[in-house]
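Novice: So, here come the structures, one by one.
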Structure P
Amino acid sequence: MPETTDFLYPFIEGDETDSATLLEDLARSAEGKWRQSSRLRLATLDRSAAHLHATAAAMAGRFGAGGRLFTFGNGGSATDAEAVAHLYTQPPWGRALPARSLAEDQAVMTALGNDVGFDLVFSRQLIAHGRPHDIAMGFSTSGNSDNLMMAFAEARKQGMLTIGLAGYDGGRMAAEGTPVEQCLVVRSDSVHRIQESQAALNHALWAAVQEALA
């Protein structure tokens with residue numbers, strides 16, 4: 001029976017005995033993934049430079065007016081949302097800014113999912129905590145998550161700044177007429193590479209916000 005991780009290294013046979021060859025294959029695979037990831041990160045940052053700085057300026061305006069950042073996402077994107085909230089509240093340099101991940105409280109997430117449905121786990125929290133000067137930032141690889149789109153709609157209704165990070169072609173988050181005002185897209189069909197480049201965008205955006213506030 002195939003292992004669930006076989007897709008990561010398809011060249012590894014179950015009865016592999018030549019350790020030297022195996023290590024060479026693993027090294028080549030890792031180097032190839034790193035080169036691919038590096039090229040995508042650089043291309044994404046270059047293509048998104050003007051959009052990124054415009055987004056940072058809008059965020060700095062909200063923070064300057066006393067606004068707070070709310071981040072959210074599903075699965076791996078939930079951990080990205082937590083990492084970004086932590087970056088803003090406990091920065092390696094610069095000014096600490098108010099931020100909170102809506103995916104971090106298990107009790108709230110499971111209560112809302114059980115009581116009103118998973119599609120509303122983020123929008124209901126924004127109803128409870130959001131204010132007009134705040135920022136709603138959602139993370140997705142597909143750009144099509146229903147609970148993110150509902151959260152963005154609620155955020156816009158309250159007058160919040162809405163920012164999305166998506167992959168592929170941006171999906172619903174990047175479509176015309178959506179409640180996402182600023183959408184930064186990593187144009188790739190690899191979930192792994194998308195999330196790696198989104199991490200680079202997140203740090204570049206945070207640094208640009210710090211520069212704008214300074």
Structure Q
Amino acid sequence: MALHRTRLYLITPPELDPAAFSPLLDAALAAGDVACLQLRLKGASDDAIRKATSVLMPVAHRHNVAFLMNDRADLAKELDCDGVHIGQEDGTLADARRLLGKERIVGVTCHASRDLGFEAAEGGADYVAFGAFFQSATKPDPKGQADIDLVADWTSHVTVPCVAIGGITPANCGPLVEAGADFLAVSGAVWNDPKGPAAAVKAFIAAISAHKPR
């Protein structure tokens with residue numbers, strides 16, 4: 001049986017210039033194992049999202065990284081993305097699945113709630129996202145901070161993968177890796193790293209490798 005390993009799940013900055021961001025993304029994805037890239041442009045126009053997708057999705061695919069759309073299952077379908085991530089207020093899992101079919105990824109935000117996680121898992125989500133685990137400017141969560149024990153309990157009893165999100169850095173990710181998180185969703189800790197995104201990805205990979213699931 002293959003050993004469990006935690007993988008990175010990158011989320012784009014909330015605002016970006018696709019042409020300027022593209023080489024940064026390329027360098028980050030070349031620096032280590034990344035499973036997914038979520039395009040998260042809150043407040044951007046549909047045309048701006050279309051433009052960003054046309055530039056950035058090919059970069060992700062060159063590195064065999066899944067390209068997910070935040071919130072908008074309709075645009076994910078229109079633009080032929082690999083899937084969508086939806087929040088609790090961004091449409092329903094059932095509607096997203098009807099739009100995208102069984103072959104594409106549908107992930108669901110579940111905050112710090114096991115009940116929301118179970119509901120999403122039973123509804124056919126491909127993954128559930130729990131958080132925020134730490135203070136985060138990118139992902140402030142009014143629903144309350146999630147406890148790392150939530151991840152350990154989830155991965156011990158449920159086969160649907162879980163994503164940990166919210167304020168995660170190479171310095172604090174160890175307990176989440178040890179708890180069995182399938183993915184670490186990160187944004188600012190990569191794109192705002194003073195040494196650059198590629199160095200940040202390498203630091204995350206090293207930190208993940210230094211910890212093993214309990």
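Read-outs: derived from the displayed coordinates by stated rules, not from any lab. Note that the structure is a prediction, hence the values are computed from the model and not measured. Cβ atoms are built from the backbone, for glycine too; each structure is taken alone.
Novice: Here helix-only ellipticity at 222 nm (-39500 (n - 2.57) for each DSSP H run of 4 or more, over all residues; to 500) was calculated and came to -11500; which of the structures P, Q was it taken from?
Specialist: So the calculation was done on Q.
Novice: Let me ask another. Quick check: 43, 41, 37 is what I get for Cα extents along the principal axes in Å, calculated from one of P, Q. Which structure matches?
Specialist: This value belongs to structure Q.
Novice: When you work out distance in nm of label points 7 Å out along Cα→Cβ at positions 136 and 152 for each of the structures P, Q, which one comes out largest?
Specialist: Q
Novice: For mean count of other Cβ atoms within 10 Å over residues 96-103, find whichever of P, Q sits highest and give me its label.
Specialist: When mean count of other Cβ atoms within 10 Å over residues 96-103 is calculated for P, Q, structure P comes out on top.
Novice: On to the next question. Matching task: 2.4 is the computed value of distance in nm of label points 7 Å out along Cα→Cβ at positions 104 and 128. Pick the structure from P, Q.
Specialist: Q
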